[in-house]
Structure I
């Protein structure tokens, strides 16, 4: 078993009354390795100027974590099978919808990896599909979520 840590910091500016809901949602994430990320609520959830559009919001972070975990697992599995990956890019799209309990949540994520293979041994379409399936099965983050995850990528 491993343990992971992330810290968040937020404080109210003295001029913000708070109870009227007109306060900044900007805050900071700090990770155990030292990285610091400016965060905020999504402008679609809390309108500007109370959100900061340039900061990472939890929904984006969720998509990035899922996409990153899938990619890292895919790369590991490809390397184990002696396939050489030259590049891997993904744009993850999340759909927010109400669940069976009527609560909003990310109901579906579509990963759209674009992968370039190098080396002499190249996977065929079926091998890449199998690698994606295994990556999804072994991804720690995918194993932690209840939403549907689709893969709609391309490779060469």
Structure II
């Protein structure tokens, strides 16, 4: 398996996996959108606008000529009230179901961590739906711990 930085030519691969994750999260929480508007947002405002920005990371794991998963993230200014004002925000990490259990997620997590380290980042941040137990378990294996509990309410 090889992990490469994505380029503009990888737009459809990134979109497919991003929407797969949205679909999965939508099933877990109806507040998460997974529709044409979401796809357009990912394509136009996220990928096309930011793929060449050095503060953003787009990685694709390849098994031969087949994509096996992606990891995306960016350098985020959280606040100068914290020990680390800038953190590496891992926005998405998703592995194709046929490649799960083969270390793809681990390798993507390790690689995106290295990418952030090379940017001078000393802390990582993720968000996981509270009821996505497989993701919670995955990230806890990497040493992530709960810091805040985000809550929402319709009004």
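Values in this text are rule-based calculations from the coordinates and carry no lab data. Every value quoted in this text rests on a predicted model; they were computed, and no experiment measured them. Cβ atoms are built from the backbone, for glycine too; each structure is taken alone.
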Answer label among I, II for the case where distance in nm of label points 7 Å out along Cα→Cβ at positions 43 and 59, calculated from the coordinates, equals 2.7: II
Structure responsible for 17, with relative contact order in percent (Cα under 8 Å, 6 or more apart) calculated and labels I, II on offer: I
Identity of the structure behind 1.0 (criterion: distance in nm of label points 7 Å out along Cα→Cβ at positions 67 and 99, calculated), options I, II: II
For 2, 8, 17, 21, 22, 18, 9, 2, 1, 0 (P(r) over Cα pairs in 5 Å bins from 0, in percent, calculated) the corresponding structure among I, II: II
Value 3.7, calculated as distance in nm of label points 7 Å out along Cα→Cβ at positions 35 and 123, assigned to which of I, II: II
